[in-house]
Structure 1
Amino acid sequence: MGSRIITLALWCAAAACAAGSAHLYAQSYPEKSIRFVVPFAPGGSTDFLARLLGQKLTEAWHQPVIVENRGGGGGTIGADVAAKAAPDGYTIVLTAISHATAVGFYRKLPYDFLADLQAVSLIATQPNALVVHPSLPPKSLKEFIALAKAQPGQLAYSTSGNGSAQHLMGELFKLLAKVDMIHVAYKGTAPALMDLIGGQVSVSFQPVINATPAAKAGRIRMLAVTGPQRSPTAPEVPTMMEAGLPAYNVVAWYGVHVPARTPRTAVDALNREMVRVFGMHDIRERLLAQGMEPAANSPEQFTAFAKSEVARWSKVIQDSGIRPD
């Protein structure tokens, strides 16, 4: 009986010590600089978001947040760096829709997106648009689908690359609309748009912010946006769901993960700041100017969303039969 009491006392003491340590960690975090891995080259949407968030975290915590660009492999190289980092709360990584699509696209990745990285928060979304060259007769999505069905395999659509989010948006469109179009991959969004403007291709899936100036100038025609609601950047353009394709609902998205097994206290501290930052009016205005919308949520919500995105795009990749170059 005495040994049982001693064992129980030791267990309670250990539990109290652990709880006390967690409390102290929560109060002291962060105690040093945070490395913010961006798995893409400088200058794009991911870099903009990371530097914006990093600045706000630095201001709030008085600890430097150092943005480290580790591009390559469609975002997988930087994600692997983060997945293998110490799970201590001092390495975070900016993730995107490409990390969910990579799971089904690449035969083997050096990390497990859902198991080796822990979700902190979704932070922003960015709608794309189905745009066509003005020489095409269709003025609406329904008219375009009718044309594509009447000309199977004759319309070419441009994207930023094989396996890119735009490519998969196009393949999902083909599956849902039951049309056949030719995919033309470019090395980036800009050349894909320029060749659409030049008439080398007939169709493209482009971020709304990129397509709007050319659409307003009459150089391309925007038929529908891909997201669940109209874009503030082009409020006159209907969604795919409004325009006749009710099952089509896609946005590019960006979030933050940490290495798996990072202390929950650090995850919660990071999440609280992200919810605060992306709830600020001036931050929303800055995102809208870049064609994005704030979308912070809880770790549990982001985890469920990431799982659903992996499942959805893996099925699209399987059904469409696309493969890496």
Structure 2
Amino acid sequence: MWRADDRRFIFVTGKGGVGKTTVSAALARALAGRGKRVLIAMCNAKERISSMFASPLVGPEIIPVAPGIWAVNIEPEHAFEEYGRMVLKVPGLYRVVFHNKYIRSFLPAVPGLSEWAMLGKAWFHTTELDEHGRNRFDVVLLDAPATGHGLDMLRVPKVIVEIVPPGILRRDAERAWKMFTDPAQTAVLVVTLPEELPVTETLELVGAIEDDLRLPLGALVVNGVLPVLFSEAEARELATVLEGEADGHRAGTPSAAASGVRAAARRAVQERAQSASLARIAGGTGLPRIVLPYLFEDAATPAAIEKFSGQF
């Protein structure tokens, strides 16, 4: 089973709506349970972490959300200002630069700069030390944007290293990229659902990370997997029920028994589609797989996150 315990930085990425934040929260809970100090960094996202840990709302300032777990929702403008304070150091110069309305409107428009502001801030927290001289956080989990935007974000420090002249920006990007490409320190977790379109996009994402970015992949998390209730033979037999309806053989008001059979038939169809998607994943990548079950109750609760954490 793949473990994240020795990594310092973990990207959690995938198609939108597959459960990246749920996975980030569950992984954080698992690592904290093993004594790690964990920071969950979101990228200007819809805030859901607070419901998963029954904590206050998470904004642009780091707050504790559970024992051993902190969280921050990184906003690009706030990250620009924070980076400016660290780099410029002189308060007066910082105010001249970052409080100028023209510069404030210009910075977010520079291609890739907003992504680097958020990614760079998340990386910076791996370098922070506490008052005792130890790492403030043992691991930073980046709840990355959805696939396309997420890939662009991962690509930014590589581009900076390749094209930006020597200076502070390139220096920090080089340090970050060195960490991101080191499999002893970094891993990319890719999250998907056992459905046709998410699986297609996931396999493309895995290929891009391996072949283009060459970042170290950790595992593939398959979220929302239904337990299998029917054998293949039973599924084929149940399929005839839906085929009969499609041919117009259904008549009158259905009995409770007939309704139950049709519900079973629809479930069997879901299971067969899920099985095909899981087979595509197995054939398309050799990554270790972590399977999270489908929950019929709300998954964005502390109880659900605790349950999922056992898989990590």
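The numbers here are math on the coordinates, done by the rules we state, and not lab data. Keep in mind it's a predicted model, so treat the numbers as computed, not measured. Cβ atoms are built from the backbone, for glycine too; each structure is taken alone.
For mean count of other Cβ atoms within 10 Å over residues 32-39, which structure out of 1, 2 has the highest calculated value?
Values: 1: 20.0; 2: 17.5.
Checked 1, 2; max of mean count of other Cβ atoms within 10 Å over residues 32-39 sits with 1.
Once mean count of other Cβ atoms within 10 Å over residues 128-135 is calculated for every structure in 1, 2, which label goes with the largest value? Show your work: numbers first, answer last.
Values: 1: 22.1; 2: 9.1.
Greatest value across 1, 2: structure 1.
Please compute FRET efficiency 1/(1 + (r/R0)^6) of positions 152 and 232 (r between Cβ atoms, R0 = 41 Å, to 0.05) for structures 1, 2 and give me the label with the greatest value.
On the way: 1: 0.70; 2: 0.45.
Sorting by FRET efficiency 1/(1 + (r/R0)^6) of positions 152 and 232 (r between Cβ atoms, R0 = 41 Å, to 0.05) in descending order puts 1 first.
Out of 1, 2, which one gives 19.5 for mean count of other Cβ atoms within 10 Å over residues 144-151 as computed from the coordinates?
On the way: 1: 16.9; 2: 19.5.
Only structure 2 yields this read-out.
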